[in-house]
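Listed next: structures, encoded as structure tokens.
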Structure P
Amino acid sequence: MASMNVVDSSQELLEAQAHLWNHIFSYINSMALKCALQLRIPEIIHKHGKPITLSQLADALRINKAKSHGLYRLMRMLVHSNLFLEEGDAYSLTTASRFLLRDNPQSLAPFALVFTDPTMMDPFHHVSEWFRDDCLSPFVTRNGMNYWEFVGSDDKWNWLFNEAMTTDGRFVGSIIVRECKHVFEGLKSVVDVAGGSGAVVKTIAEAVPGLECIVLELPHVVAAMEGSHENVRFVSGDMFEFIPPADACFLKWIMHGWNDEKCVKILEKCKEAVIGSKNGNGGKVIIVDMVVDVEKQEDKETGTQLFMDMVMMAHFTGKERSEKEWAKVFDAAGFKDYKITPVLGSRSVIEVFP
């Protein structure tokens, strides 16, 4: 009750209000980005070849002329969010918005569209309800089935989600081979566990000549793969049952989707795979995932990690882990040592040794 007697200055009250308003309306950043993608504004600016004026942009979009004032307000919002640059009375792309171009091999547009879709956003409206029910996640509370059951029942969503993960895989793979290619040097074989379309290992295979790459995925995912890639082959299977022998197991953004018990089971299968490798030159697990350190990291990185942790809570049964939490899982799975290399922004490369 004592705090009720504290008289804040008008400035403090106004700052507190502004802080709350920014939280309340922060979803508008995501919705403005989604609108820009749906209108294909990044492509139009890129195709124009130079900064584009509002009237030129309106003409290219073929929007209702009476709503051109809305386009100005949308672009003002996106400029404020540092997604576009405003130069005089014209707009140009930033490094961030170049990642939104659909024909960019590292495009993050599919990722952005998936995570701003009602399928991913609706469960957040049920978090408070989930705290009081018996469901495993707010996604189950909302949909009556878990996320992977939902994916299996909706072919269109399954394609969209896989495309989002593929584009993220290409992006991560390009940074890995640039910043920590050494992690794969000396290996003769690697299995990408639950690797989807194999986007990451295809990039790695191109950068590390002679490296045999295997992608382990569920049968329906492997069946959907078309074409082939030198040094990359697909194997149908369940990572909780069996992982093909290889010098190293690679898990990109897999572990955070599962609880500790499931992670231990995955790592135990990985341990069997690397110990059973016929080459005997590896014997490690390579994990790409987040390592949360609120005290040491920059606010922006921590914020991204906490956002993703909430995504894991809302849709799956996993979480983003601190180093201490990772070490606990590694120890429970029978691994003796690990090394964390923070070279992927909010994510790290974690090497785990049996």
Structure Q
Amino acid sequence: MSKKLSFTVKLLGVAGGVFLAAFLSLLAAWFYVQNWLKTPLQISDAGYVYELKQGQSLGYLANDMGVAGVLNHPRLLRLYARLNDANKVHAGEYFFPQGTTPESLLQKLIKGDVILYQVTFVEGWTVKQALAALEKMDSIEHLLAGKSSADQLALLALPVKDLEGWIFPDTYSFSRNTSDVEIVQNAYRKMQTLLETEWEKRAPNLPYKNTYEALIMASIVERETGHHSERDQIAGVFVRRLQQGMKLQTDPTVIYGMGDNYKGRITRKNLEEPTAYNTYVIPGLPPTPISLPSAASIKAALNPAPGRALYFVAKGDGTSEFSDTLDAHNQAVRRYQLNRRSDYRAAPPSAVGN
């Protein structure tokens, strides 16, 4: 073999050896990374909570977790994410349970699988109660707290003059630092959508000029109903009263008009006091809703039960006695309610204790 050929063979051998060594090194590195990706982080039984704030990067999180001793090789996480085009992560508060691996951590950050909190607005609550529930939550950004009603409406930027009745009672999930404005706007949109949908399916010849009057009626039905199955019957009573030019004479509207002056009991004097919400005095509907009505109450207000009943009184077991005439109603009042008006239902002034 010539010297030149011999040198070439040796050179190829060296090159092959270098290539093989490089290949084996890359293979070992690949196996190491794959094993590292599936190795649990240093997280205790209680789990690990981390908040990635707006503007902070995956690298910022990796460094923090490295300093905290949770994540080994934070630079490797950044490199792996960059090579796999997985650098776009979502800000938010995350919970990583014991057993979380670098791979599952990265997947959670990419999906934005953040911790969710919940607030529940209860059927029949007022707006004041709903906003108070939001104010108690430290996970929310508080923009409405301490503001006047006018300032709250300005912040909310909703096409309403009064917020009462417009917050749909439901449970809402949100991430940390979501503002109370966003939550209320979401609840408003849900109420508006439901109201418009049900309005299109309403019964004929209802005494409402628009959807807002239907919302007002639904809020009254919500506060008057002791048993869910009676919503449409109670709505039927109030609709017939409006159609016949009778006053609604419903105690919850009086109570709402009394505001903080209500101490658990209303008297004849309260029923005779001329307020905008006293339906023993004013004709027709009050100027605004008096509560947050449920979907069932909205449906009842727009599809009331047929019949002739014009009165009803609570029987004390959650249900009501419905009557077609005042005489029959007064007899029912004497049986169920006289001198113990703690569960308020519509009744004429003659049946009210002083």
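Tell me which of P, Q gives 0.95 when you compute FRET efficiency 1/(1 + (r/R0)^6) of positions 173 and 309 (r between Cβ atoms, R0 = 41 Å, to 0.05).
The read-out comes from structure P.
Among P, Q, considering only percent of Cα pairs over 38 Å apart, which has the greatest calculated value?
For this comparison of percent of Cα pairs over 38 Å apart, the top structure is Q.
Bear in mind these aren't lab numbers, they're just calculated from the coordinates by the rules spelled out. Just so we're clear, the structure is a prediction, and the values are computed from it rather than from any experiment. Cβ atoms are built from the backbone, for glycine too; each structure is taken alone.
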